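Nothing in this text is a laboratory measurement; each read-out follows from the coordinates by a stated rule. Just so it is clear, the model here is predicted, and its values are computed rather than measured. Cβ atoms are built from the backbone, for glycine too; each structure is taken alone.
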Structure 1
Amino acid sequence: MANGDLVKMTWRHRENSYNTQRARRAIVGMIAQQLGDMGFNRLKAKNLKEKHAVALIERWKGEGLGAGTLKNRMGVLRWMYEKVNKSWMLAKRNADYGIGNRQYLTNVNKARELTPENLAAIKSEHVRMSVELQRQFGLRREESMKVRVAWADRGSYLKLEGSWTKGGRERAIPIRTAEQRDLLDRVQALTGNGSLIPAGSKYIDHLKLYENQTAAAGLEKLHGLRHAYAQERYKEITGWIAPAAGGPSSDELERDGRREEDRAARLQISRELGHSREQISVVYLGR
């Protein structure tokens with residue numbers, strides 16, 4: 001590749017989870033290719049300049065990409081400039097480049113539930129319990145594999161270590177039900193002090209097993225288990241059903257004087273899911 005030194009940055013700076021690294025590497029590879037297409041060849045990372053970023057941003061905006069895609073690419077671009085101590089070359093706000101806020105689909109219910117038949121169709125006990133953890137605690141797929149329950153189980157809550165989570169953010173998830181307690185006990189009986197990645201296996205190898213086993217069981221879009229968790233928690237906290245599941249809209253709650261309770265619940269659930277902003281809750285709960 002003409003700008004291979006840019007891609008090498010991702011190998012020199014291996015930060016965050018495997019999935020984050022892989023996604024970042026793909027975007028950096030695309031950036032290297034696009035810079036080459038625009039005439040910037042044999043570019044060293046240390047020689048990145050403002051004109052390179054501006055050329056990329058203008059190209060992306062001309063492609064009619066969504067705000068979410070543009071924000072993801074800008075995040076990687078800032079990461080690249082940070083690694084060569086040139087963060088100052090980029091404006092701090094995406095809005096300065098004419099990039100708006102991400103628009104989230106609302107009131108589209110993506111929640112999904114598990115049945116005993118679903119779980120029985122998963123042959124690997126390790127994979128089956130990972131799927132159960134996703135539903136019972138709203139974990140991401142990678143978190144459900146890497147969590148070490150013997151360490152994480154604090155009695156009244158499950159503590160997630162930063163090395164298991166997206167963005168390295170630690171968080172606590174309440175243990176509220178008998179089903180959750182039973183699941184944690186079963187996981188610990190299976191794994192001891194380890195995780196649901198079997199001893200001797202690497203994460204990437206176990207991920208392939210997970211994908212194969214869930215596909216063979218006819219299970220897809222398992223991110224919907226987090227949606228189901230979020231909606232369950234919303235009803236527990238507020239006493240009413242989430243908008244995405246057919247409950248009152250934010251406008252209705254505003255008129256009824258319940259909007260503050262709604263906001264507090266959304267913020268709590270966002271934290272439990274590993275997000276720092278209430279805004280993301282509309283994806284799970286609707287508006």
Structure 2
Amino acid sequence: MKSKHLILMLVGAAALLWAVPFAWMAVASLRPPGSAGAMDLGSLVPHGPFSVANFGEAWIEGNFPLWYLNTVLMCGGILAVQCVTISAAGYAFARLRFPGRDALFYLFLLQLMLVPPILIVPNLDMLATLHLYDTLPGVMAPYFASAFGTFLMRQTFRTIPREYEEAALIDGASRIAIIRHVLLPLAKPGLIAFAIVSISAHWNEFLWPLMASTSPSSQVLTVGLASFTSGAEAGSEWGVIAAGTFLVAAPLLAIFVIFQRRFVASFVFSGIK
């Protein structure tokens with residue numbers, strides 16, 4: 001019992017430590033312009049009336065509508081293509097039998113060990129060759145395949161009884177029809193779990209969009225926020241910076257809070273520990 005209480009205390013302390021920056025961000029963004037000073041514990045104590053003026057100023061100073069649009073298009077486009085590629089690859093590794101299948105699968109998983117920055121130069125060279133540099137499709141292209149997604153869908157498909165697939169084959173269904181109409185509906189928890197991971201990762205992606213795009217018209221939220229904060233920081237507008245940061249982080253926080261139970265249940269269903 002004591003060990004259980006100790007674990008709860010440690011988890012609570014970690015959660016509190018993790019929540020402090022978000023609490024400061026929320027309080028600083030709601031304080032009247034000019035009253036949000038340096039980041040300290042005192043700024044967490046509410047004193048004085050709150051105001052949403054910082055959000056209005058951040059929205060006006062930054063091009064948030066365009067950044068939101070580009071980010072949604074990037075995350076949605078990547079996820080749409082990934083759902084096709086990881087479903088096909090996951091089915092092949094889970095159901096099809098061919099020489100070297102397991103060796104190829106483990107070789108495919110080596111992608112998880114690669115540090116993304118080491119691929120920036122060859123990826124940029126490829127974008128320049130394909131004339132996709134400084135375009136949203138160019139920003140999305142390197143993420144169309146996912147080793148983690150393939151692993152997750154392989155595990156998900158392996159939990160589905162083969163009887164469903166065999167019954168569809170007897171009825172004359174093709175492989176594509178089996179994947180689309182039989183396996184994917186049953187694998188929905190795995191797809192939801194991957195969708196949350198994919199959207200979270202690419203919504204927060206900064207380095208690659210920064211390197212793959214130069215024009216303001218193709219900037220995503222993270223890159224736009226960097227340029228926005230550099231101008232606001234020069235004037236020490238901490239409330240405006242906090243409001244802009246909150247505008248970037250709020251959609252992800254809301255999605256995770258809404259789907260957190262399904263997120264955990266999906267990984268349990270898929271056999272991911």
Rank structures 1, 2 by distance in nm of label points 7 Å out along Cα→Cβ at positions 149 and 173 and report only the one at the top, that is, the highest.
-> 2
Which one of 1, 2 has helix-only ellipticity at 222 nm (-39500 (n - 2.57) for each DSSP H run of 4 or more, over all residues; to 500), as calculated from the coordinates, equal to -22500?
-> 2
P(r) over Cα pairs in 10 Å bins from 0, in percent, for residues 197-244 alone, calculated, reads 25, 45, 28, 2; among 1, 2 the input was structure 2
Looking at structures 1, 2, which one was distance in nm of label points 7 Å out along Cα→Cβ at positions 29 and 61 calculated from, given that it came out as 1.5?
-> 2
Which of 1, 2 yields 161 [volume of the Cα convex hull per residue in Å³, calculated] = 1
When 1, 2 are compared on relative contact order in percent (Cα under 8 Å, 6 or more apart), the highest value belongs to 2
Comparing distance in nm of label points 7 Å out along Cα→Cβ at positions 13 and 237 across structures 1, 2, which is largest?
-> 2
Supply the structure label, taken from 1, 2, corresponding to percent of Cα pairs over 11 Å apart, for residues 21-68 alone with the calculated value 68.
-> 2
